[in-house]
Structure P
Amino acid sequence: MLDKAADHVLGHGLIGLSLRPLAAAIGTSDRMLIYHFGSRDALVTDVMARINDRYIEVLRATPPAASVRAGVLALWAQYQREPMRACAQIYVQAAASGLLGDEPYRSGVRRANERWIAALNEWLGRCGAHPTRVDRVTRLVDATLLGAYVDLAIDPPEELLGAITDLADAAQALAHPA
């Protein structure tokens with residue numbers, strides 16, 4: 001049931017999620033959703049966690065690149081493809097609601113961030129980031145790619161590629177102690 005709910009949210013969005021249409025779409029009732037999840041907030045929290053798991057699975061399935069620079073470019077390519085594109089879209093929706101202080105989004109996004117940053121840290125380390133620098137590289141790459149992803153709504157990917165290439169160069173330089 002959770003995977004079906006996550007699939008529905010990935011296809012229809014998180015903002016404005018209503019239990020009755022969700023239940024109908026996945027072949028159950030709103031009462032059964034409440035029975036299984038306890039509350040709408042618990043359902044949203046579980047759905048956000050499952051989508052974040054999928055996001056992390058895509059990252060872990062992406063072979064580590066030969067360099068941090070190549071890794072950043074590969075990760076950007078993933079952001080533009082399904083399923084990562086849809087997962088990132090749901091993350092942005094949840095983060096926007098969390099920024100406004102809305103629960104369960106705020107705490108759900110916080111937990112998602114912790115898990116995503118740990119996975120990205122590990123992956124960038126496998127791409128060659130030095131252990132003493134990988135945390136800094138991860139924060140730079142994560143924040144910049146998320147900003148660029150949000151900009152995809154208004155700018156074509158080819159226009160953002162120059163900034164992503166600059167990010168890849170900066171991340172490569174930062175990845176190793178001087």
Structure Q
Amino acid sequence: MTTYCVLLRAVNVAGKNKLPMEALRQICNDLGAKNTTTYIQSGNVVFNHITTDIFGLQKQIEHELQVRSSVITSAFILPHPRVEEILDSIPFKHYDNKHLYITVLSKEADQHNTGLKKYASTNEDFFIIQNRIYLNLLNGYGNTKLNNTTVEKVFDCAATTRNYTTILKLAELCRKITE
């Protein structure tokens with residue numbers, strides 16, 4: 001079995017796309033997941049699954065969320081080693097954990113894309129690695145223009161963002177259930 005971490009885009013944000021985490025756990029279990037655990041109310045779940053077809057599982061989760069809960073969202077499925085890689089690849093030499101965010105994209109991004117630069121303020125820095133963007137936001141995520149909407153527009157793909165603490169906790173949960 002493989003351990004996966006699933007990040008749902010824009011679930012339980014500002015009263016939209018309401019999804020009880022018990023419903024998310026049940027959907028994953030019904031699709032064959034084992035040792036299913038959710039973390040906070042924003043669509044984070046870890047589990048073990050026999051499949052290696054990440055794209056197929058992603059589509060199944062998205063479909064079941066829409067059918068059962070009327071939630072239309074994107075699911076980002078990361079094998080446990082990828083979650084660890086996200087943490088191990090933090091590109092900033094100096095950062096404060098409370099200002100660090102990671103945006104995961106639905107496709108690999110061009111590291112030389114300069115489209116985001118015009119949205120960054122003087123207290124913000126970012127770095128692109130494969131299908132993720134590391135954001136060092138001294139004014140916080142709520143005050144940046146480097147948000148999901150901007151990233152999706154610049155890179156023409158779906159995106160979801162988590163703070164460092166959430167990714168760290170999800171990695172810990174993955175470690176606990178890894179067989």
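Laboratory data are not the source of any read-out in this text; all were calculated from the coordinates shown. Only a predicted model underlies this, so the values are computations on that prediction, with no experimental measurement involved. Cβ atoms are built from the backbone, for glycine too; each structure is taken alone.
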Checklist outcome for this item: Matching 20.9 (mean count of other Cβ atoms within 10 Å over residues 88-95, computed) against labels P, Q points to structure P
Checklist outcome for this item: The highest value of mean count of other Cβ atoms within 10 Å over residues 24-31 among the shown structures P, Q is in Q
Item to check | Structure with the greatest value (metric volume of the Cα convex hull per residue in Å³, for residues 64-119 alone, set P, Q) | outcome: Q
Checklist entry - When distance in nm of label points 7 Å out along Cα→Cβ at positions 80 and 168 is calculated for each of the structures P, Q, which structure yields the highest value? => result Q
Item to check | Winner on distance in nm of label points 7 Å out along Cα→Cβ at positions 56 and 152 once structures P, Q are ranked, highest first | outcome: Q
Next on the checklist: With Rg and Dmax of the Cα atoms in Å coming out at 15.9, 47, pick the structure among P, Q it was computed from.
Outcome noted: Q
Next on the checklist: Quick check: -9500 is what I get for helix-only ellipticity at 222 nm (-39500 (n - 2.57) for each DSSP H run of 4 or more, over all residues; to 500), calculated from one of P, Q. Which structure matches?
Outcome noted: Q
